[in-house]
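Structures for review follow.
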Structure 1
Amino acid sequence: MSAAPVTAPALSADSPPPERGRRRSSRTNRREAMAGYLFISPWIIGFLVFTVISMSYSAFLSMTDYDLATDTAPWVGTENYAQLVDDPKVLQSLGNTFTFALMSVPLETAFALLLALLLMSVPRGKGFFRVLYYLPKMTPAVATAAVFLLLLNGSRGAVNQFLGFFGIQGPQWLLDPDWIIPSIVLMSAWAVAGSMIIYMAALQAVPMDLYEAAALDGAGPVRRFWRITIPLISPTTFFLVVTNTISSLQVFDQAYLLFYRDGSSSAPSASLFYGIYLYQQAFQQFNFGLAAAMAWVLFVIIMLITLVQVKVSSRLVHYQGEVR
């Protein structure tokens, strides 16, 4: 018995031909794509002007000896980079910057998590305490520096007076070279509320049934924290460590407001961070070519450190639903 032939459905008189339908769909797709590009065009323009063009121009300046007075840029090649290698202040400022980052990133991350856990455990008034803890983040940097100049005063500061109640002789925070970087770290930790809010969002996303199941199995609060909370908020911790590291390596305003706001050239060497030295080369000594080279060196350092952090995160960061 032969099979019945299969015939294509007949097109009605009102249906458009297939080619015309494809052309219409193509025009619709192009129209939608055009609308999408128009909507994101402000970001594209800003990215091209303030990022791509600016970075390209700074790369060009790093190869020149730019003179602001005559607006000339004689080509010097890699001479600026060679000068950085021979400048002892570059290594000194990098050492201070790395020391600051190694101290501030773990402290700020742990402090932000502690505050987030405390706020999550408050039964009432969470909104009030969130606002209260977030206010330092909104305080202008100049006002924060003025407050810490009073708090960290070696003879009459509130911090040393508080330590005196326990019989502890407080250090000269802003004069002793060994305590200058810890002082700036404390000032940076003052505005840790941004990381705290991010941690609170991550803690709210942890499924409560995991805590209930662990409690039924006899796990105590400490064990639940290390076995459930820490792994499930590890992506947030990774994000904060990366962003805080990038921010710490670019530290500028805290040290500048504490030690360099009056243009003093007698500031202690322990307060000379890489960003401060870059600023001095660019806007005080007008060595824009050398400053541009310093900026690119810092960019490469940050990129390499971030790549290492991303590589290490593959072993330490747990994503929900990920199969390993």
Structure 2
Amino acid sequence: MEISRTFYSDAHTAHEVTYTPDIVFAHRETGDLKLQMLSPAAPNLPPRFVNPIFAELEKEGKIPPHPKDTRRFPLLVDVPGSGWSGAQGYAHVPKMVELAKLGFVVASIEYRGTYKDDVRFPAAVQDTKEAIRFLRANAETYHVDPAHVMLLGDSSGGHTVAMAALTGNEERFNIGEHLEQSTVVESCVIFYGPNDLLNLVPDRLAEHKKLRPGEGEFPFEAREIFKEDFRQNPEGMLADASPINYIERAKKLSAFLFIQGEEDPIIPMRQGLRFCEKVREHGGRAEFVKVCGAGHGTGCWPKEVMEMVGQFLRAYQTV
């Protein structure tokens, strides 16, 4: 017989990935919030996930107990974009597999949305921070290294993770359980997220982008975040919801990676460039990456970009 082809395994360079669905991390009046977990190691799952036959045999001493996996991995909390309408973590699971293979526990979260749950800013930030605290509190169960926690989000999720990274343990952004746990993170990856809402319309005009429906002095995003409530105090509320305004008052700046499609029709390039420049002006570390030919999401997630994201997250892990 003749061998047709020979391939090489990635067993020594990539982890096997375990998927654990629908882990409840927070309780809200509108319902429980869940996350989808991709892990390089099988979590110490609750009893309903354990094979009852083997569990009984172990209990009776007929087979040796299965050794616990004690490895710990850095944690990446992923916040999918949704136009602040409330995302579920399922959408990002395929994208996050590559990062889990690189050795990160990835938790893609759901969060409350303006129109779905009738909530306003900073609800999504509060939900993101509770996910961080929950996973730190349950680090042993989910093989998380609580000393190494990072964030990633796209579009409105990018806005949310920027806010979460810059507000540390500020009280108004932290609600729910496990309040003894820190929400400080080492690094934050923002895919095409708005961060300077007061200048979003001028930036669109300066880059010759089409204005979104109903835009005038204030961006369409104002309604996505606040409904019409923003009209009570437009400049104050939009400034309060702009991550760029939190940079200089942050107690500790995370490292930031901003990724932007060159042909994005919604988010101007200068939003990310200005954000990164201000982070660096205040002694922080920030990188801006342009993806040629990519739009708002479309084309921004090739394997090369995900490998770069993994390298960035590794590079800025503190000792």
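Overview of values
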{"read-out": "Read-out volume of the Cα convex hull per residue in Å³, for residues 166-285 alone, computed value 149, structure in 1, 2", "value": "1"}
{"read-out": "Ranking 1, 2 by mean count of other Cβ atoms within 10 Å over residues 254-261, the structure that comes out highest", "value": "2"}
{"read-out": "Origin of the derived value -20500 (helix-only ellipticity at 222 nm (-39500 (n - 2.57) for each DSSP H run of 4 or more, over all residues; to 500); candidates 1, 2)", "value": "1"}
{"read-out": "At a computed 20.6 (Kirkwood radius over Cα pairs in Å), which of 1, 2", "value": "2"}
{"read-out": "Per relative contact order in percent (Cα under 8 Å, 6 or more apart), the highest-valued of structures 1, 2", "value": "1"}
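Laboratory data are not the source of any read-out in this text; all were calculated from the coordinates shown. Quick caveat: nothing in here was measured; it's all calculated off a predicted structure. Cβ atoms are built from the backbone, for glycine too; each structure is taken alone.
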